[in-house]
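Structures incoming, each one as structure tokens.
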Structure P
């Protein structure tokens, strides 16, 4: 597999996560399912890591993965995901949520308020905020459906740029309070 092919698949694999993330931010902004807005563990992860996010992000990412169905049908056997799109979407949506927890835990240990950056090592946490979910999703894609390791590495390297762009657009659309 060449570099261009691997990068193309890595960018294609970002589509479900971007759709899932946008739908999740819309639901947070519009306070959908308020009964599920319960922190998973406020002391460990802060108030912003909720059961609602743990439920909605995999569901919305599964919906985002279904958007790939026409392309997967067109590609047939050559498609990277096949027809297990909802399962793969839910899996990577769960990976997204779980990969953010260690970063939140570390921020709480350093005394940062939920949704804020610690006063110490701020630059590292800005970087970590962009890398954590991308690495988690890349690992999930490598484990199942078993994407080539080169695709997964390129996913992990390119996803932070996509995430920053999407966060900026969500900020402009007033669906997010900050652009990072």
Structure Q
């Protein structure tokens, strides 16, 4: 998506001007910004809309990554990011971003809208692995499976390569049930 189509508050237009354009039907809200009402809402557009919240050397993960890939209409209230480099980092975060300090392999994320974003399969795996700590992640799994029905089965297969990861058995079971439900 070309940056000219993304309007962030305080950029080219003030918040009041953006709100007026939204009320007139010219713009719609998307993440932290606004896009023209007739523009197709893509993964790149969603990623661009939250790019200012994702620190350098991190990748959008968990519910944030699921939303970017098309799960749901509204972004999560707290955005999740993971380290996308091998070395340790100390990102500057806002209160709306949660940092997970575990490195992602290079093949686990893609570049969208100017930021790194976990792949849909890796996002599904991570959401499933987090279920034993946070049951609210199931909602994001279901929404992501509605975008691509094969994701749950692919994620269950990808989990077979993991070893010694907490919550693997419960995650695999959740993914298998979701795969059957979305067939």
| query | A value of -22500 was computed for helix-only ellipticity at 222 nm (-39500 (n - 2.57) for each DSSP H run of 4 or more, over all residues; to 500); which of P, Q is the source structure? | reply | P
| note | Calculated from one of P, Q, Cα Rg over 2.2 N^0.38 Å, for residues 50-97 alone reads 1.14, and the structure in question is Q
| note | For percent of Cα pairs over 31 Å apart, structure among P, Q ranking highest is Q
| query | For which of the structures P, Q does the calculation of mean count of other Cβ atoms within 10 Å over residues 18-25 return 20.6? | reply | P
| remark: If you rank structures P, Q by relative contact order in percent (Cα under 8 Å, 6 or more apart), the highest one is P
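Every read-out reported here was derived from the displayed coordinates using simple, explicitly stated rules and does not represent laboratory data. The structure displayed is predicted, hence computed values, not measured ones. Cβ atoms are built from the backbone, for glycine too; each structure is taken alone.
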